[in-house]
1. One of P, Q was used to compute mean count of other Cβ atoms within 10 Å over residues 182-189, and the answer was 14.2. Which one was it?
2. Consider the structures P, Q: one of them gives 0.96 for Rg/Rh (Cα atoms, Kirkwood Rh), for residues 6-141 alone as calculated from the coordinates. Say which.
3. Here distance in nm of label points 7 Å out along Cα→Cβ at positions 118 and 262 was calculated and came to 3.7; which of the structures P, Q was it taken from?
4. For distance in nm of label points 7 Å out along Cα→Cβ at positions 222 and 238, which structure out of P, Q has the highest calculated value?
5. Have a look at P, Q and say which one yields 0.91 for Cα Rg over 2.2 N^0.38 Å, as calculated.
6. Figure out for me which of the structures P, Q the number 26 belongs to, where relative contact order in percent (Cα under 8 Å, 6 or more apart) was derived from the coordinates.
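No value in this document is a laboratory result; all are computed from the given coordinates. Worth saying up front: this structure is predicted, and the values here are computed from it rather than measured. Cβ atoms are built from the backbone, for glycine too; each structure is taken alone.
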Structure P
Amino acid sequence: MVIDEIQKIPGLLDEVHWLYQKKKLRFAITGSSARKLKKTHANLLAGRLLDIRFFPLTYPEFGRSFDLELCLRFGSLPGIAKNYASAIPILASYLSTYIKQELLEEAVIRKLDPFRRFLDVVGQYNGQLLNKEAIARESSVKRPTIDHYFGILEDTLIGTYVESWNPGIKTKESTHPKFYLFDPGVVRACSGLLNQELESEFLGFMFETFIFGQFRAYLNQSFKYYNICHYTVLQSYDIDFVVQTRKPVMSKKGEIVLVEVKYGKKFRSDWTKGLNDFSKLSKDAIAGSHVVYNGSERLQVHGVDVWPVAMFLEALFNDKILP
């Protein structure tokens, strides 16, 4: 049995529990908001359900039709990827539908305008070190309300925090998280940039967003519960993603994989400097050190694997990047 949008009638979960126990029926239950289920203290069927999440299209699902530039500019939601010519109006309606149906009608937010301003600023800060005071100031929203708004984005699966990795090997290690919206097209819609050409710097953050989404989809589909963090040394360098593939236990070292994402089409040697510096000082074993870029050459430079994006994603979904 399949039940869609379970958050609309959370009480059905009690009936699902009874039917599962007494009739041995099997269920697939979908929903788009954990907030309402938590708020109503619904029966979450702990230990009886697998938590599987749906993501925008992954590289294997695209197959030969994969086009990075389209993915960065318009995202990879299935309804958009099947007809990129209509991407802009679809993204605009997606955002308005989300705000109206998911938030206003569910009484998650009381006023539309403050939240809309907040989304605009969050879209422009996407993938950057999070400064909630600056976001509150630029969106003209009170600071405590900002925390509430970010909680809404998390609970409705629109965005995710990437916490900082702080091994204590450098001074000025940032402790601020980053926040990524789940799809580059949604980032563009939230930022109010649907009718503007995107600058290369902005596309760089879109590239990070896309790769992060592919990581999340792969880990969820393969049931690998790894932490993904970022490592930033203020006024020096940052590493986009530090994936902890093994935690330190007793006498055994932890193990991590480092990934730097660059939008450039021509490899630059300075892209590996932060990775190499970190690898020399790391207390954890380095299971892999990678640069993913928008070029076409597959390289290995000073122990760092440099990948064209399509080759990297193929290796990722073939279990060759994250052990």
Structure Q
Amino acid sequence: MARQRKTIVTCAITGAIHTPTMSDALPFHPADIRDQAVAAAEAGASVLHLHARNPQNGSVSINPDDFQKFLPDIKKRTDAVINISTGGSLTNSVEERIAPALRFSPEMCSMNMGSMNFSFHPLAKRYDEFKFDWEKEYIENSESYIFRNTFADIKNAATQLSPLDIKFEHECYDVGHLYNLKFCVDIGLFKAPIFIQFVLGILGGIGPDLENLVFMKQTADRLFGDDYEWSVLGAGGAQMSLATSASQMGGNIRVGLEDSLFISRGKLAENNAQQVAKIKQIIESLGCTVATPDEAREMLGLKGADRVSF
């Protein structure tokens, strides 16, 4: 498969799965989220995918006020594209989850393309003690989570966010989500060209196998032709290998502590920038060129940083 001229590297800074006990490097104070985001951009990330955390205990926050504590500073210190999550907490409604994107009108935001079991409960058994009281119950309870993204939810989110000219990162955790996206495109809910993030390795979604990545890509080719850009994230230990493979298939890539806390097998990453620097070195050694933020804006057809609301 032919490689594209530029590869967009997204870095997902903190996410909503991992908890403070799992790694001291996981940022949850606003200043730490800001500093790690800026450092990731300096290391080569074209796009910064951002969640917020409660600064007191590191729990997941979808409060726009918590995003306000770091978004303006990141914008001042880097020209990276900012992508705000609408996944947020698995226990909140879509209406609550899209509130930060509605308030800040970023250049990009995630758009989850289907409901699914979404669990990380096996992680609870790895730790004897936790830094904060909420962590163990949060992790264990994920066994019963349904990550709700019905067609009505997707329509509701798209209808409210589309007028802000936000580019959606369509997160597809399984092949059925691609067909959901195709349906939504066909009824006019989303317009081509679209940007798809293949998510592999979440318990409840498609597994992190190279064959599955190829299958997802072939399915997207059949459904969308040339009217899409794509990226891949591999959860956990699949992060670097799937990113490397995707870069050689002509795709874009995502790394970051949201998706994996490790830099190599059994070794925790020191920060997000370390992961960005590693994948940049790998893919450049294989002939890829990492896109600058402005090149990413051109490739994805973004509205520009001057039109955000922070």
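1. Values: P: 26.6; Q: 14.2.
Matching structure: Q.
2. Details: P: 1.04; Q: 0.96.
Corresponding structure: Q.
3. On the way: P: 3.7; Q: 2.3.
Clearly, the read-out refers to P.
4. Values: P: 2.6; Q: 2.0.
Comparing P, Q, the top value of distance in nm of label points 7 Å out along Cα→Cβ at positions 222 and 238 belongs to P.
5. Values: P: 1.05; Q: 0.91.
Corresponding structure: Q.
6. Working: P: 13; Q: 26.
Going label by label, the one that fits is Q.
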